[in-house]
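*Asks:* In what follows, structures are represented as structure tokens.
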Structure P
């Protein structure tokens with residue numbers, strides 16, 4: 001209700017019409033004033049007239065606010081904020097825990113926190129995201145991250161927006177992230193390299209990028225280096241087993257002794273590590289299978305188990321063919337970054353980014369993580385005690401696999417990327433450790449298959465079977481894939497198929513040992529040294 005306010009004294013006195021605004025509170029009183037068309041306060045000669053105009057102005061203001069609210073409600077009917085939708089989307093996915101954690105990390109660090117997608121304050125609606133916004137976001141991503149990383153994130157964004165476009169309760173007509181056929185750049189722009197005088201711009205050796213694979217001899221050399229880096233035979237046996245069976249990483253780590261049987265490897269379970277804990281799960285797609293093994297591989301595995309005498313692990317109480325390397329993250333482990341992430345209610349990737357690249361994380365999120373660090377007592381210097389029961393993918397990849405295939409230790413702050421310092425004798429060179437190892441080395445390793453990942457052994461196994469003309473139905477069975485189409489219904493592996501493949505793999509193994517003997521008849525890896533001497537004795541007969 002309006003009221004009249006007297007201003008001035010005597011003949012100069014006048015009245016103003018005043019009314020309380022809806023946003024007024026008891027702590028902060030806000031009032032409106034009846035004004036002239038030019039915006040100046042309107043003066044009234046009588047108190048009654050000022051009160052009447054104030055009541056009328058208050059009514060007009062309330063009506064205008066009501067209409068504005070109705071128009072806003074009509075505009076936002078069925079609309080949803082981008083940040084709210086992606087959180088709702090990921091919460092509704094029925095996926096593996098590792099996949100969900102990866103998605104959450106990408107969403108929190110690269111979708112919600114980006115001005116192009118979510119807006120400066122995270123209040124952009126889904127239907128306000130345009131193709132130009134996504135193109136600008138993608139350009140900014142390419143400036144920092146690898147092309148494949150950006151492609152994976154864009155595909156995830158496209159999937160999220162496609163589900164929003166298909167949802168009738170969301171007002172999003174089209175998916176702005178969908179690539180229109182025949183439009184846009186076909187490759188990520190990169191600076192043209194300077195060519196030497198003897199280089200041809202159309203180099204025939206420049207093949208299309210793909211998964212890096214290796215040969216049977218390459219598998220022996222990689223396994224030998226892995227064992228030299230770890231200081232034991234386990235890694236050599238694992239690399240050879242993986243190359244000739246095409247196991248996934250979790251299947252290799254989770255291979256129990258009871259499933260390593262003469263003539264076959266029974267893939268029944270896999271081990272997956274998440275946030276410092278191990279989980280025993282079914283193989284991918286639930287595809288349990290038996291993989292035929294040649295006799296040389298049976299002897300190699302049996303000899304390994306006999307030498308190492310595996311013991312049941314503390315996490316599952318089961319006995320595995322391979323055990324981990326380095327310190328455990330077990331019962332007496334210190335507080336980990338995963339514990340900090342759980343306490344802060346964010347993904348592990350977000351917590352790690354906040355510590356290493358705080359400028360990439362929103363201030364509110366950094367405050368939550370800082371508070372969680374104080375609550376949990378996390379420190380960078382904390383170390384786990386005891387021996388690791390299983391390989392950790394990251395540790396194995398960084399300090400065993402990558403140096404073996406590339407000859408370089410990866411960059412890890414504060415240490416830069418650097419060559420593996422080795423002593424040239426005995427061949428192929430033994431990695432030197434300790435202070436001043438680089439100064440004491442007299443050689444370094446050349447790359448064997450730079451860029452190859454442990455999963456590349458699975459690709460290598462498939463490629464080797466293709467070279468050996470293995471029937472596709474048997475190839476699919478060994479890899480745990482389902483063969484599509486009519487061939488998958490009526491084709492079945494037969495015993496002659498299996499025997500022929502085992503014989504061919506045995507020939508590949510013997511030829512690779514012969515090639516390794518040509519390079520050097522000895523090896524500093526005990527298990528390989530015995531194999532080479534046995535093969536040399538056979539060839540001399």
Structure Q
């Protein structure tokens with residue numbers, strides 16, 4: 001085996017040291033004779049930790065692509081030596097620690113040394129990002145296949161913008177299978193009924209790459225008319241149009257009912273149209289009618305007790321910036337008038353029912369006579385919860401559940417533009433965090449980070465936000481009267497963190513950089529200033545607050 005290493009030229013070893021794939025050479029007893037730097041990086045072990053060690057010496061285990069643990073006798077290396085057959089592109093996961101899973105592409109072959117002993121040449125590649133992307137794509141496909149609304153995706157760069165994806169609900173609504181639909185423009189559902197105003201609206205919004213919602217007369221495979229409430233939205237990637245996504249709602253029953261009700265009094269129509277939902281009639285600022293669904297939602301057993309309470313529905317709207325609530329009203333503005341000014345898709349509120357469960361409603365408003373409205377609250381809780389489940393993955397840090405940079409730039413940064421509120425930016429970084437990880441392991445490091453976030457969140461007000469900026473670095477956005485108040489908040493956070501005691505890490509500290517976002521200032525400039533203050537705090541001894 002020594003001869004094997006001696007006979008390898010310096011040039012050959014230099015080449016192996018530079019390639020991105022991990023290269024490992026095992027003796028017949030599975031001890032490692034050679035490992036290049038990429039192998040050390042992929043396995044999370046230093047060269048000294050690898051050389052001369054046996055596969056059973058490490059506190060790691062392997063799983064297959066179905067996340068099932070692989071028995072040690074079935075480890076690829078053991079199978080390689082047992083079978084003398086090469087292994088190509090075996091995907092497997094390696095748990096380097098309890099929470100650190102890495103996916104690798106394993107390739108291996110057997111050769112004989114001059115002494116006749118078997119030698120295994122292993123080449124591994126880190127394919128974690130590829131595997132995670134595949135798993136997320138499979139999850140997305142499952143989610144869109146279980147919803148009741150039809151979902152389609154079209155390619156704007158192919159001739160006639162054909163469909164390239166349809167979900168199961170689309171087939172259920174239209175009768176057309178995936179094979180019958182793909183490659184066609186969605187207009188095939190219109191058949192000869194092409195004189196519809198909505199078609200022009202669709203074309204206009206597609207040409208301008210904007211979203212729209214229209215009602216269309218469409219036809220099933222059997223030729224039956226159905227009314228399609230269609231929402232079309234452009235999907236961008238790095239500001240370039242990628243696809244158009246269509247969402248179809250079969251509203252045939254609703255339309256047929258509406259046509260029937262047109263023969264009756266408009267007031268009766270409006271009440272009967274939503275009798276299974278939550279409906280009330282509002283005149284001026286008072287409720288003059290409420291159906292059973294409304295008063296039972298708030299825990300009243302009769303309409304009389306509901307009226308005696310003299311409630312206004314808008315008082316129950318939860319303050320949530322994603323949806324409408326009365327804090328958004330200006331002066332004595334009437335909430336119904338304010339809602340009427342909004343696009344229909346923005347007329348969404350959240351309220352708690354009698355069991356304190358949050359429900360989401362889309363509000364429909366119909367004016368009967370001047371200042372008299374029939375108001376319907378359509379429960380869209382399931383739809384919103386599905387949406388929140390998907391967006392939480394995009395905006396939340398999976399470890400701490402704190403918001404991430406994407407949320408910061410899409411929601412926080414826009415709120416600061418031309419705002420009358422003074423915003424303080426507090427950038428913090430855990431002191432000597434690498435030492436904590438190296439000494440106690442990444443599991444303890446993760447616990448330190450989670451504890452720090454929980455501590456900061458408990459001390460910030462409801463209007464403030466903490467962002468995981470990266471690694472052990474965080475940015476807190478606080479509403480303050482002055483930079484002195486921002487500094488005081490930072491000192492409070494620093495002192496609280498200094499007092500934290502954990503089982504493994506008795507104490508740890510953080511350094512802070514503080515600044516104020518000036519009016520009309522690009523927020524990235526303020527972030528850079530806070531980062532510079534943090535750097536000064538580190539340079540001046542750590543566990544301190546510096547202001548710029």
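Computed from the coordinates by the stated procedures, all read-outs in this text should not be read as laboratory data. This structure is a prediction, so every number in the text was calculated from the model and none was measured. Cβ atoms are built from the backbone, for glycine too; each structure is taken alone.
*Asks:* Rank structures P, Q by distance in nm of label points 7 Å out along Cα→Cβ at positions 257 and 457 and report only the one at the top, that is, the highest. Walk me through the numbers on the way to the answer.
*Replies:* Working: P: 2.0; Q: 4.0.
The maximum falls on structure Q.
*Asks:* Same structure again: Work out which structure the value 4.7 belongs to, where distance in nm of label points 7 Å out along Cα→Cβ at positions 113 and 393 was derived from one of P, Q.
*Replies:* That value comes from structure Q.
*Asks:* One of P, Q was used to calculate mean count of other Cβ atoms within 10 Å over residues 89-96, giving 11.9; which?
*Replies:* Answer for the origin of the read-out: P.
*Asks:* Suppose helix-only ellipticity at 222 nm (-39500 (n - 2.57) for each DSSP H run of 4 or more, over all residues; to 500) works out to -10000; of P, Q, which structure was it derived from? Before the final figure, lay out each step's value.
*Replies:* Values: P: -13500; Q: -10000.
Attributed to the structure labelled Q.
*Asks:* For relative contact order in percent (Cα under 8 Å, 6 or more apart), which structure out of P, Q has the highest calculated value? Don't skip to the end; give the middle numbers.
*Replies:* Details: P: 12; Q: 7.
Of structures P, Q, the maximum of relative contact order in percent (Cα under 8 Å, 6 or more apart) occurs in P.
*Asks:* Quick one: Rg and Dmax of the Cα atoms in Å came out at 31.1, 100 when computed from one of P, Q, so which one is it?
*Replies:* Q
*Asks:* Now for a different question. Where is FRET efficiency 1/(1 + (r/R0)^6) of positions 401 and 521 (r between Cβ atoms, R0 = 30 Å, to 0.05) largest, in which of P, Q?
*Replies:* Details: P: 0.70; Q: 0.50.
When FRET efficiency 1/(1 + (r/R0)^6) of positions 401 and 521 (r between Cβ atoms, R0 = 30 Å, to 0.05) is computed for each of P, Q, structure P gives the biggest number.
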